[in-house]
Structure P
Amino acid sequence: MSERYALLVSVEKYQDSKYGKVAFARADAEAMSDVLAANGFSKGNQYLLLDADATKARIDSHLRRALERLQEDDELYIYFVGHGFSDGLRNFIACYDTVFHDAARTSLLLQDIFEFVRGSRSHKVVLFLDTCHSGIEIDDTARAVSHGLTEPELRHFFDDAQYYVCFASCKSSEKSYPSVPLQHGIWTYHLVEALSGRAKEATQDGRLVTSTSLQRYLSKAVPLTLRSTRPELTTQTPVVFGNMTKEFLVADVDALIRAREAAAQAPEAQQLKRIALSTDRTARVTSLSGFRSHYYIPEKADERTNNWVASLATKEMTEALDSAYQDIKSHLRYRRKEMVIRQDSGWSEILTPDFTFRISVRLNERDTSQVIWKREIVNLANTAAANSPEFDQAFGDSFNRIEFDFSQAIDIAALIDGIEESHELEVEYPQDCSRCIVSADDFEFKLVVSPRSFSLEFQTRRTPRQLIDSFFRAQSRLLAEPEVRSLLSFA
């Protein structure tokens, strides 16, 4: 039976301080390790060398050991993220212990890697290089050293190799950039997206990631992300080396896609579609940009005064909407036509294929000298998107409340009676039993249940995934009580 092996090398901070830090290199390698594991490269068959472990001797040793294990039908994927350079004739990989002033002798010669590969029994070796190839001085914004990798050596080996292919993050005259919003190198981020099955454009027939389909996707996605997240920069053009006359299967993501589709149909995923995330913030009416010194504070909140307040807050609403639009677009990578803006007096919203984001402003009914700004996410149609790191990156610690709508009204009085029979939960409620507040020693939130909804309210803001996780923990906690289980209808 064939085996799959992977060698992943990442150097984010070098021993020699003359080499600049490679931003997010560690996160890139760990993400690649996880996505390869999902594709059948078990963690036991992976060699992951990070920072101080990525010395020249260790890399050389682990590469030899991996290649010695390979049989004819086995596969080896090699991934490197860090600095790379050339002396004009030969290409090198900078290791953790590479000495800046003696770089050639203290780095790993790329040709040695090629010779190791040639001597292996395997017929399938893939090399991924997320390094800079340009001759630009070292800084923290790119994966670069003084003289970049040259293409002829790569082409000479891979173009003549029927079973080998190399994907590189940029051309020899360019730099490979990270993205602060993505918390990854841009090229590696999209590579992981492709191998995880989350980028349909990276597949052939929707299920297979081939050398051609992967390169086509990277060539489009990387420059697009660079322009949207780093507009001050120039270009980054992913390249591939290999005999492209023969199609090369990089990954079969069919099982990953099917698992994601099945998860979206699970009862838990269906519940997420009835969830809303929100937060409120108060501000003085006099602080709104449209307020003038001769204006009066309204005595009550009604449609007319709320429309007036909305007109005063036009500038703030526009700025907040634009900021949210840019965050959603850059992190979740929606196209322009996939993001629809709708606005009316006092509210604006962004409709995406997976959710709706809404901002609104209104007078505070209890204190009309104040307005209440509300931000919320509703209509969560894609649960995979809501549970992704990118979703958290787009919104950050923005919300302190999560609310779930019941499919049918529940009897609050009966629920109170059931909780009072429990020895684990406490409940507070008004005389009319219009709602109740449930508490327990391990609750860090206020849990409020009304006839039509179930909500968690926190003192501080949380990320979307933290709120969603808390919701399901609270739900499980309630359903663990026999006296309560039959009264709640979460389905």
Structure Q
Amino acid sequence: MREIAIIGEDEAKEILAGVPLEDRLRGYYICNEYIVILRVQRFLNNPKTLVDLIVNLKKQHNQKIYLPFLANPYNIATLHLIGVDVFDFSSAKYHAKLGKKYTVGGITEAKDKKENIYEENLNFLRKTVEDLKEFKRKGLLREFAERTSDSWARVLLRYADIFHHNFYEIFYPVRAPQSGFKIYADYIESLYRPDVVRFRKRIAERYLKPRCAKYLILLPCSAKKPYEKSKTHRRINKYLSSLKNAGIFHRVVVTSPLGLVPMELQYTYPAAHYDLPVIGYWFREEIDIIVEMLERFTRGYAGTFAYGEDLEFLKNYFDLEHFTDIRDMVSHLKEIEKEEDFVDKKTKKLCDFESISSFQFGKIIWEGNAEVKGKSLFVEGENYLNFSTETGMLILTEKSAEYLAKERIYTVTMEDFDLTGDLFAAGVLDASDDIRIGDEVAIVDSSENLRAWGTAKMNYLDMRRSNRGLAVAVRHRVKRNSKHN
């Protein structure tokens, strides 16, 4: 995990004193462990260029990025979120000289004598950094940035989200950082969070709808997650459970900021981990996202049905049947199911596993005769994958780890040594580009023999670049007398 660092005034002067003229003209200076961004005043009127520079530097170099002067309590969290590692507190002195004071309401004109303002500003900024560290430890850095950003910092954040999604998404986990974690989608910026956009992109580009599903049922969101535990969806399920051929109907929740959440993915991140203030109104940006997703998603279904007053707006965009009474909808569906081939529960469960696999790994990761028993998938009679309601993810066994290694997806290559515990970054040779924090991964040696499998604690980029830190929390290792050794 990247740590935020604050350097003192003397150290800052020493670093900046030796900058060659050509580096000043270029706009940044590489010195040992730091990349120092220079001529920072140019970013005040054009914050987008700062984001572009940070992304380019991060892609090319592995040093910490130091941004002098600009950090204050209302942008430091956002600056750290987009990639700045090192700051100084010179802004506290600068604003004090101007007679400006840091307050919870922003920068204001101070009534005190100017010589007293500096210490107050400095203490306020230090407290902000301590709060930042605490929020980051809880996995809430993004939320802290959204709540403390001024207008300049919000431009940074939104520009980074929209124009550099493919880069910043790498650093967002695919499972909740800790128990009870929530994304508070209180701001329009939440629509463009890299982990939220990644969810929508995977629905559009990876996800395969259950092959047994013939009809699409669109359902409203609920305050409680996962949906099936909410009062709203318990009532819905009470009526839908009376369907005798439920396997032909695919239930999908329409929601913001995620757009569409198939019910078999309701336990995944961030589908089970967001909180949205419901006001009974869809913003234009939310509608555009949902409509765009549905235009792709509805293809291949013989019919689409929507339930709930919140989804009535969909009639303006799609040829679907809308119901405000769940009993009326179920009565209609009962007439439809009589004409369709029966899908038994085992087939329905297998179809759900296939869809989850496509979302999580980008493909169905097994071949041969498969069957679901409880929360486990068996292929040719052997335990192959296990489903976790805690994470909504499929958990690897040796056989599925072998498949990932063979396909070179979600695979970490380690140096050739005796792995007796977890795998640390110092022992990593390579990692496939698809790995994010929280992913299920296989570990192979330089000869591509499976050595272990577990949960990624770094993304692939940090695994390749770092020499310290936990790369993979190993769950199981291949026994030494195995055919793989």
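Derivation of every value follows stated rules applied to the coordinates shown; laboratory data play no part. Remember, it's a predicted structure, so these values are computed and weren't measured experimentally. Cβ atoms are built from the backbone, for glycine too; each structure is taken alone.
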Value 81, 61, 34 of Cα extents along the principal axes in Å was derived from the coordinates of, among P, Q, structure Q
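Of the structures P, Q, report the one carrying the highest value of distance in nm of label points 7 Å out along Cα→Cβ at positions 184 and 288. Numbers along the way, then the final one.
On the way: P: 4.2; Q: 2.7.
When distance in nm of label points 7 Å out along Cα→Cβ at positions 184 and 288 is calculated for P, Q, structure P comes out on top.
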Computing semi-axes √(5λ) of the Cα gyration tensor in Å, for residues 176-343 alone for each of P, Q, the value 26, 17, 16 comes from structure Q
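Assuming 0.50 is FRET efficiency 1/(1 + (r/R0)^6) of positions 336 and 456 (r between Cβ atoms, R0 = 35 Å, to 0.05) as calculated from a single structure, say which of P, Q it is. Write down the numbers at each step before the final one.
Working: P: 0.50; Q: 0.20.
So the calculation was done on P.
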Winner on distance in nm of label points 7 Å out along Cα→Cβ at positions 88 and 408 once structures P, Q are ranked, highest first
P
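Kindly point out which one of P, Q the value 0.7 was derived from, the read-out being distance in nm of label points 7 Å out along Cα→Cβ at positions 328 and 352. Don't jump to the answer; show the numbers that get you there.
Values: P: 0.7; Q: 2.9.
That value comes from structure P.
Name the one structure among P, Q that semi-axes √(5λ) of the Cα gyration tensor in Å, for residues 224-295 alone of 48, 30, 6 was derived from.
Working: P: 48, 30, 6; Q: 22, 15, 12.
For semi-axes √(5λ) of the Cα gyration tensor in Å, for residues 224-295 alone, the value 48, 30, 6 is produced by structure P.
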